[in-house]
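What follows is calculated from the coordinates using simple rules that are stated; it is not laboratory data. If you're wondering where the values come from, they're calculated on a predicted model, not measured in any experiment. Cβ atoms are built from the backbone, for glycine too; each structure is taken alone.
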Structure I
Amino acid sequence: MRFAIIRFPGTWSDRDCQHALRDVLGQEAEIVWHRETSLDGFDAVVLPGGFSYGDYLRAGAIARFSPIMEAVTRFAAAGKPVIGICNGFQILCESGLLPGALIRNDSLQFRCEWVWLRREGRPTPWTAAIPEGAVLRMPISHGEGNYQADEATLDLLEREGRVVFRYCDAEGNVTPAANPNGSAHNIAGIVNEQGNVLGMMPHPERAAEPLLGGDDGNLLWHSILSAALDTVA
């Protein structure tokens, strides 16, 4: 597969994503500057973590107006896979590609630590290789990862199985103590109605090698690669 990794001013996780995809998994992964207007030739899009435009106004609020986002919107509307990680999740919400918003952590502190996630929800291209109920370990690194939405939206996400990752403890129990930022319903990752757009706060690209603490993040990349092969078949 050929991945486009979007770089905005202030992005810092683009190289991490490229390393995981290209050097660890052997895929084509190209960094695309935010002023580009086309994603022709790419099979998947990654909006990586960082502080796009310094998080001025709100995290992701300015990046949504970058020229590349029109192409990302068209890409998503065509049913092609898009993932927003951390700041990328914030950008997807600000762009209306995912519902809700990411606000300040309830602790009002920046959280940089490893967390546990439980895989839930309906099958999606991004979770196809992860059994339902599986518990994964990945790092977070954010100050505005507190996912919130109105009750109607939360009910819709739950009813349609669109909450695909939820903060939990090592045994898979979803508890307040396992929630690092105050997110509603312990939400760590959601998908759009089609299931091809995923937004998540934890960093799968930072969980790509055992040497760095674990490789559970590769399960997401394996999932989308498997989904692509199934589409070709």
Structure II
Amino acid sequence: MAGVVFRSDMKVEMVRCAAQDADVVWSARVSTAGDRSLDDLGRDPKEATGLIRYLLLNRHGTPFEHNSFTFFVNAPIFVFREFQRHRTLSFNEWSGRYAQLDPEFYMPAPDRPLVQVGKTGHYEFVPGSDEQYETVRDATEVSCRVAYEQYERMLSAGVAREVARGVLPVATYSSMFVTMNARSIMHFLSLRTKDLDSKFPSYPQYEIELVARQIEAFFAEAMPITHAAFEEGGRVAP
């Protein structure tokens, strides 16, 4: 059996960025510019911080769609399934039908909260005991090793990859490209990050927040005025 790897990290890389605060200004001003040339519309965001804030706080959303970010994400399959609840994003994922998946599996880090306290919709996660973490670690390791052993067994017997992959757990790491615009990023962040100062606090799963925080760092760097207005407005997407 191939060497099995257990990890707890999430990898996010920016593949391509065609986005700047000036794009918001330009796309907003075209609605009142008539047939003036693009050069006349103005692309200096320093002169239009107020406009960006106004658009976002008053939820005029379409000017935030004329830009693009493409990220490479490497994370467990269960994280991707949460991503795919966001229907305004575009995805292309590593296919287990056409390629053999690597023996890399998610193992919660020792500081990952393990215990749910409270009822659905009104709960929080708190740290587990050392014994609980050992149970999680041991059960994860045993099940993932056995699953990959059976996966390789089927492949060795000539079974198609698309059939053999059925035994692999959602803790298996996969990779994908995901493309988003600033508006869809802000919607994603509003739901997939926990910020008690936000207007509508969200309580995302721990692992997808690890991904979301990395995406937010790239977004804030590329569009700092828009990101600041997003925070000022209580992290509500326009």
Structure III
Amino acid sequence: MRFAVVQFPGSNCDQDCVHALQILGQEARLVWHQETKINPEEAVILPGGFSYGDYLRCGAIARFSPIMAAVKVAAERGQVVVGICNGFQILCEAGLLPGALTRNEGLHFRCETAPIRVETPTTRFTSAYVTGQILQIPIAHGEGCYRASPDVLQELEARQRILFRYCNPEGEVVAEANPNGSSHAIAGICNARGNVLGMMPHPERCCEPEMGGVDGRGILLGAAGVGRSL
């Protein structure tokens, strides 16, 4: 599959995403935020970073970039859209995913490897894993605390749209293992259709043994439609 990796002013994980996809055998191109077209056969990645310097709030300005109209059309067509870290924030600001990402509880920037638990293997993004599998995925964010109304949280739980939760190394979802205070320990969610994923951890940073692990491969290959081939 070919991926369009969007570059916003302040993106800093765009090249990382392109590199990770290429070593996994996928095509990837960079798309500047002022472009207005996403091809129908492409998947889209909104990478991490600090789009527009995180002024106002994370993702609040990027949602108005010209490319976002095309990203919305792509999502409505059923194309795969993945938002990683700042990309997750942009997806929420743009209304492609519910809820919002707010300042971490404790107000500290967290940069570390965090265990996350796979909640369901029934989506394309998690098809390489099994329920309860623990992945070691890097995080690096200051505004990763996921918040949503009780009704939205109930809907996410009921429809199995919470794909990843923060946990301890034993897989237990406990407060001490939640690096940012996210409601329901949410690390990643998808839309109702299952083609849009938002997650704060960085799967593109753990696709090579030289980088400390390969737990992120399944997520990116799942986005490409080949997750079960691992």
Exercise. Using the calculated result 0.6 for distance in nm of label points 7 Å out along Cα→Cβ at positions 134 and 222, pick out the matching structure from I, II, III.
Key: I
Quiz item: The value 1.4 for distance in nm of label points 7 Å out along Cα→Cβ at positions 166 and 190 was derived from one model only; which of I, II, III is it?
Solution: I
